[in-house]
1. Which one of P, Q, R has distance in nm of label points 7 Å out along Cα→Cβ at positions 51 and 67, as calculated from the coordinates, equal to 2.5?
2. For helix-only ellipticity at 222 nm (-39500 (n - 2.57) for each DSSP H run of 4 or more, over all residues; to 500), the calculated result is -14500, so let me know which of P, Q, R that is.
3. Which structure, out of P, Q, R, was volume of the Cα convex hull per residue in Å³ calculated from, if the result is 108?
4. If mean count of other Cβ atoms within 10 Å over residues 19-26 is computed to be 9.9, which of P, Q, R is the source?
5. Where is mean projected area of the Cα convex hull in nm², for residues 27-82 alone largest, in which of P, Q, R?
Structure P
Amino acid sequence: MTFLGKKGQMFIGYKFIIGAIMALFMLMIIISGIRQVESIKYEVSAQRIYEGFKSAAKTPNGEVIEIDALTFRKGTMFSPLEFSNKAHVDPGCIALQAANIGDLKQNGETIEIMNDITFTVYAQCSLDCGSAAEQYDPIFCIVSFGKRLEPTS
């Protein structure tokens, strides 16, 4: 058995403190990385919903585009104007609807996410919006949050 002198015993406490600080620092880096991945997940979901909507608007034949496994944060809001800006469709020709679940709240023309949630969005466009302003394509679109749409012929 090895015995440390007085100086060696004092140094053990410092080694322990240094080790604890290094472990705390590594834990902070890991947590930061996890938060970054979560943030990317929300950004990718936002990109996917708008890409799906643009796809439906490019082929306005009544086909339903399903965009699954989208994850959004509490407080995220969607309006027809946001979708209009992405796909050159008159905001007045975009209808948003939400499934009747507590995590989605429809407030007039907007949809608000009430809790962090993962769900499916459906987009469907057809050539029947006669009220479209001249600068927009005459397309009518429905974006449904969590509520399946039926294809139209």
Structure Q
Amino acid sequence: MPYTNEDFIQVIGSISILFSTWDLFSTILAIRLAKRVTPLPNLDRKTLPQKLHLLKRLAASDVVNPEVLNRVHLALPEALAVAEERNRFIHDQWVFSPESVPLGEISLLSIQVVMGAEGRTVAMPVRMFRIEDLNAFLSAVGAQQKAFAALVSELPLSN
């Protein structure tokens, strides 16, 4: 069966939505988990990886539930690995090639600017994804979103 642009749009859109809700759950988790006296930065200006690193820095003495914090810390290595891909998937350019899409392949074009001794250089690396790769990544993001939703549900609405 040949694939269409819509097949890719559906899975990329689903990835975007799951990242968005996971980001929200990370914010809520930090707010509910931290004691009121624990200083927190302005979380609405932080990226998902930054929020996860903030959770990583919390100590048992900073939180209302050290057991939940321990489970957060156990989940963070995998969560950080998945979250590091967020900006690439959301902000880079997906290339819908009429030759590749029907075969279940799509390219992701990045722009990397590097300042060196001789000035600025620009690279435009391209990564190829199969729709199966995207569906697997969707599952990974969904697993993180569900895990963080479960952690949030264990904490009181306010502390």
Structure R
Amino acid sequence: MRQPLVLKDVMKGLSGRVELSAIDPKTGLVVARRKRKNLVVTVGRYLVADLLIATYGTGLHYCGIGVTDTEPDLLDVALASEHSRRVVTLGSRTDNEAALLTYFPRTESDCYIKEAGMFGGLATMIKDSGMLFCRGLIAYDNSAGTYDVSILWTVTVG
């Protein structure tokens, strides 16, 4: 006899990765790439439960980058120091993995990037709005604003 799927078990299986790419705006070539695991925070798990029962009409639509390297914690509700935020450029799903790509032009990623996060719920373009789904440390110094940056989040369920 098959065991019933328990939502709590699905939530334990949430995990993710974040990848940052620096792109030369003149050539379109990737000049640097960083990859890290990230933490799906407690309020992010609540957000998934809310999305399953249609509490919000939207999913994860915003990505933010920040300038603080404080270690992610399950109780985080925002980035430690958000620099800028953009709407997710492209989203796709293959089996139990969702991929969300966000493009930051060099004028909006002109900082020493140390953290990134995905936001949903009632999130807007306003910094610190909405519910933080996940947060990861990912370091890249773009202080001179030389390169455009893309952030790719991959979230695995189960």
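1. Q
2. Corresponding structure: P.
3. On the way: P: 160; Q: 134; R: 108.
Checking each candidate, the match is R.
4. For mean count of other Cβ atoms within 10 Å over residues 19-26, the value 9.9 is produced by structure P.
5. That would be structure R.
FYI, it's all coordinate maths here, none of it is from the lab. Keep in mind that this is a model prediction, so the values were computed, not measured. Cβ atoms are built from the backbone, for glycine too; each structure is taken alone.
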